[in-house]
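What follows is a set of structures for review.
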Structure P
Amino acid sequence: MITSLQSAYILHSRSYKESSGLLDLITEQDGRISLLAKGFKSGKKSKKSFLQPFRKLSIAWVGRSELKTLTVAEEQGLPIVLEENALMSGLYVNELLARLIHPHDPHPEIFEIYENTIQALSSPVNVECLLRYFEKNILEALGYGLQLTADVDGEVLDPGASYCYVLESGPYKSTRPIHGGVMVAGETLLRLESNQLEGIEPLKESKRLMRYILSPYLGSKPLKTRELFRYY
């Protein structure tokens, strides 16, 4: 089976045998896929130079087995240039998608969220805010959206109150942790909902909240980029 051209970004690549590579990609129509790129390490600039993360590609592939072969790869426009903290954040975004999205599970909205995020990383931006919005939006697209405007009893959140956010339940109005949840201010939840996280405490609390929410979906294996952030 030969596919038609579609847009894609490489999330991760690794060597395969002597001259080939395995590419993990997010595509616009087919979700996350893995492809064999023959001659990936052959030294041919036309083949290898643009098969890198943060470059929008038009790709096609062939094959009936689980591992299909890349047949066409063309670069769309200019590469997105990420440096320093933005680069680390982009690698984190890539790893998060690779861990959260099941292969061949189409999510066109996730492709758009991803593209908008890495484009935003290439310009002056509060990286911590952007990452929290990305995490929130991806969870929403996957059907695991957070409850950020009302508590578990249906009452509108009070920005001046404290809440304990419990996975798969939502925020309980409380001054102490309950049910293994994480404490967070009502103001932080409302700011996360409206994409207005600026401020030391909202950023600190939202980061702790999102790590708690993401943990069961990521599994026990630590994210490599989180380890790298410690030394950055």
Structure Q
Amino acid sequence: MAGLDFSGKAVVVTGGSGGIGNAIARAFRDAGAEVVVTGTREAGSYEADLSGMRFQRLDLTDDGAIIAFTEGIDRLDVLVNAAGAVFYRRQEFDPAVFRQVLDVNLTAILQLSTRLHDHLSAAPGGNIINITSLTGFFSSRGNPAYGASKAAVVQLTKSLAVNWARDDIRVNAIAPGWVKTKMTEISWGNEEIDRAIVRRTPLGRWAAPEEMAGPALFLASDLASYITGETLLVDGGFSLVI
């Protein structure tokens, strides 16, 4: 078994410019992979560590940009769909905003996956890893678009896994729990919300983005060679508590 050595492997991580995506991208880089990461701004505007990786600016709501990006990929072993969008303060009840969130969180996953299918099929044991969320399994009261899109990613993961197993492509997902990132600062920055989350989580704390990287490397490795269509909850036990 190759284990967690990704030397010579080509990996793309959307949303790899920050948060969970960056942690996963750095882990693949440190495991020997050649990594391409995407973000919506210029590379120099990010505080995250992008060293040793190729950065590509990409707007996932732009079909033409997705086409151009995928045409620039020569080979690929692992695609990590980690980019995500969320709008707080009930903005997602606006149909235009709802559509934008679905374009980034769901439709772009299908577009990238289908357009890069042949590269993944040509690779020995091609892999897709989608980043969903616990909100794909229970209500997200103030964020209907985010919750709906993440629930749909769970189902899309199953559909692609079944359809592409014959092409030697495994498709799995990770559903993070409460991870301390810039996106979730609205929650961990609120003392009352932060306390409630920590109290309900059996492990008694928020996760660091780096704690999502190990599961990603595992799912993409030969150690998970008989796993496909699954969504791995990495939530410190949060979902176990009623």
Structure R
Amino acid sequence: MRSSSLPEHQRPTILVVEDEAPLLTLLRYNLEKQGFRVEEATDGPEALLKVNEAKPDLMLLDWMLPAMSGIEVCRQLRRRPDTRDLPIIMVTARTEEADAVRALDTGADDHIGKPFTIEALLARIRAVMRRAAGPATKGALSWHDIAMDQDAHRVTRGGRNLHLGPTEYRLMEFFLQHPGRVFSREQLLDAVWGRDIHVELRTVDVHIRRLRKALNGDNDTDVIRTVRSAGYALDVQ
């Protein structure tokens, strides 16, 4: 979806945090060509300062940065109420699965390894922004003591506000729409991430773990049931 016909102040803003000047120039050119506004930061402290000045619609965050790593930037942003839901895609030259899982565990919504194609990056950006935008249809969903207000984009359990990232919100919404039904990881990927983007199955497990952490207080029953060799369901254990 190109939005270059929009006035500049109405275009989605992407903050690109990258210390390699040639890559930064390439990203700016291609993102602006697709209609995005682009802000730049070349290290972690500058990235945090830019977010304080004006919260972007999405952050493209390099893992290996001078002064402060992308992991630490992500961790700090996730601690703050005003940036807890900021869509973040981690860019890394580290291709080991454990590193990808660490990026997601820290709070990134997605990750992409270098080198990457612009087409693959744009697909991930659109998918993450689509998830962050929330459902097109508004209303309310509920199940047992869990309630979702789709107009306010808020989820509560037993009256307690739950702090969910964009992907966890979409997972919770999907489960609330189909309580009791078991979904495989592949089905969850198609429903929540979309068919137009390749995401590893392990990514589902990471976000399920984050959803569980947000859902379950000290005295709460775990309502995300793991079905061995099958998948997950919103169900009472």
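Only the coordinates and a few stated rules stand behind these numbers; no lab work does. Computed from a predicted structure; not experimentally measured. Cβ atoms are built from the backbone, for glycine too; each structure is taken alone.
Name the one structure among P, Q, R that semi-axes √(5λ) of the Cα gyration tensor in Å of 31, 19, 18 was derived from. Answer for the origin of the read-out: R.
When distance in nm of label points 7 Å out along Cα→Cβ at positions 35 and 211 is calculated for each of the structures P, Q, R, the largest result comes from P.
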